[in-house]
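Trainee: As structure tokens, here come the structures.
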Structure P
Amino acid sequence: MNRKINVFPAIMLAALCCFSTISEAQNMDNNLVLNAKQQGIVTIAAFTANGDMERLKPALHEGLDAGLTVNEIKEILVQLYAYTGFPRSLNAINAFMGVMEERGRKGIRDKAGEEASPFPATKSSMELGTEIQTRLVGKPVTGAIYTFAPAIDRFLKGHLFGDIFGRDNLDFQSRELATISALANMKGVDPQLQAHFVVGFNTGLTEAQMRSLITVFKVRVGEKEAENANDLLGKALSSRAKERSLK
């Protein structure tokens, strides 16, 4: 009888250790993949980019149910005009208005979320945008294209990275997830998609999270688009590794 009593604590200790190990493994796994909110960003951005309103509407519902705030989704849709054009951004915002009305009729009250803070009074949009662009790209951005068409350099720095990315109610990782997902569901933008995979890494997104994004694409968006994104991710990883080896 005494032996059984003495064995019981040992069994319990082993069970607790096993449970702890499983929990730690689950937590590690959670850090390796996109969470539900991030997956919501992927599908919302993808269907905005190709103008698929029928698939965008359920994606908007799912994003809200996953915990994205109303203002976060608004911010995603507004940002995407810089990549997908005003028409598709406006169509997506109209669709989101319809989703909000539908949820309101059902008595669903979604969290509004944070508004963007005022811009720093000591910096112009150009100054702020240049800082943000340099931080995200990892170095100052120069090139023949900007000498050939200097206006596009001003618009990229001052408007895209200053006026849009400078709004602080959506973090840089979320903005890059939206950008990558939109580009991955558009044709003829492979160089930009490959570049934004690298920018995504610079925001702290991991290779595993990028592959999780591609898995979401394969299941929810399209296998062809997922395969193309996977090829470009491979090129981005190779390019990044080469740059690191030269430092």
Structure Q
Amino acid sequence: MVFVDRDGKQFRHILNWLRDGIIPTLTVSDYQELLREAEYYQLLGLVEYIKANLCKKKDEDSSEPEFTRKDVIKFIQSDKVRFRGVNLSGLNLSKLDLSFVDLSYACIEKTIFSRANLHKAKFGDVEAGGSIFQDAILRECEFIGANLRGAVLDGASLQSANLQDACLAGCSFCESDLRSAHLQNANLSNANLKGANLEGANLKGAKLNGANLQFANLQRAYLRDVDLRDTQMEGAKVIGANLFGVIR
């Protein structure tokens, strides 16, 4: 008599596979459990079948967030928070303390960060189209190469934030604080910067076609090589701004 101390729940699937080569559709966790059993019994055909189905489910679920708001809250209680490359799209992360979090290369499309503390957070090369950062603290954040197309950053604190080479087309920065922000070569086409404070910001080479700069504060801003012909500038303050090479 041979006694095998293995998972009884999954053994029925092992038997069905040996009998007729059929496995029903399972959840990811069940597939992972069955994979361990298949590897133990050295059923290579079943191992390949499970791995193929896991890859298929991963592709189907790629648009779903990998964590919940509760998961994120749990993780930020640890000393170092890193979400590099994860998918948090569509989550409501408003009002959380996410200072210093590393979200580089993450997918955070349509994610809500309203009133969140994101001081010195890293958003390099993220996909954040349509996300909401209204009234968020984003001081000294890194958004280099990020895609924020259509994002809402109204009233956000972005002092000294680095948005070089970022896609900010169609973004809303109404009344936001962008003092000393780095916006070199950023794409701000059709962005709404009405009433934004851009004092001392570096906008060298930025694309501002169709942007709204009404009543914006551009004092001491660096605007070299910027085309302002299609921008709305009524009421904007430009005293002390570096306008060398500006096209108006």
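Coordinate-derived values only; no laboratory data. A quick note: this is a predicted structure, and the numbers were derived from the prediction, not measured. Cβ atoms are built from the backbone, for glycine too; each structure is taken alone.
Trainee: Using the calculated result 3.1 for distance in nm of label points 7 Å out along Cα→Cβ at positions 38 and 54, pick out the matching structure from P, Q. Before the final figure, lay out each step's value.
Mentor: Values: P: 3.1; Q: 0.9.
Computing distance in nm of label points 7 Å out along Cα→Cβ at positions 38 and 54 on every structure in P, Q gives 3.1 only for P.
Trainee: Can you say which of P, Q returns 10.2, 27 when Rg and Dmax of the Cα atoms in Å, for residues 110-181 alone is computed?
Mentor: Values: P: 13.5, 47; Q: 10.2, 27.
Going label by label, the one that fits is Q.
Trainee: Using distance in nm of label points 7 Å out along Cα→Cβ at positions 94 and 158 as the calculated read-out, with 3.1 as its value, let me know the right label among P, Q. All intermediate terms of the calculation are to be shown ahead of the outcome.
Mentor: Numbers: P: 3.1; Q: 2.0.
Structure P accounts for this read-out.
Trainee: Which one of P, Q has distance in nm of label points 7 Å out along Cα→Cβ at positions 102 and 118, as calculated from the coordinates, equal to 1.8?
Mentor: Attributed to the structure labelled Q.
Trainee: Can you spot which of P, Q the value 1.22 was calculated from, given it is Rg/Rh (Cα atoms, Kirkwood Rh)? Intermediate values should be presented prior to the final figure.
Mentor: Details: P: 1.09; Q: 1.22.
Of the options listed, only Q reproduces it.
Trainee: If relative contact order in percent (Cα under 8 Å, 6 or more apart) comes out at 8 when worked out from the coordinates, which of P, Q was used?
Mentor: Working: P: 23; Q: 8.
Among P, Q, the structure yielding 8 for relative contact order in percent (Cα under 8 Å, 6 or more apart) is Q.
Trainee: Quick one: helix-only ellipticity at 222 nm (-39500 (n - 2.57) for each DSSP H run of 4 or more, over all residues; to 500) came out at -23000 when computed from one of P, Q, so which one is it?
Mentor: Numbers: P: -23000; Q: -6500.
Of the options listed, only P reproduces it.
Trainee: Right, something else. For structures P, Q, which has the highest computed value of FRET efficiency 1/(1 + (r/R0)^6) of positions 142 and 222 (r between Cβ atoms, R0 = 25 Å, to 0.05)?
Mentor: On the way: P: 0.10; Q: 0.85.
Once FRET efficiency 1/(1 + (r/R0)^6) of positions 142 and 222 (r between Cβ atoms, R0 = 25 Å, to 0.05) is tallied for P, Q, the winner is Q.
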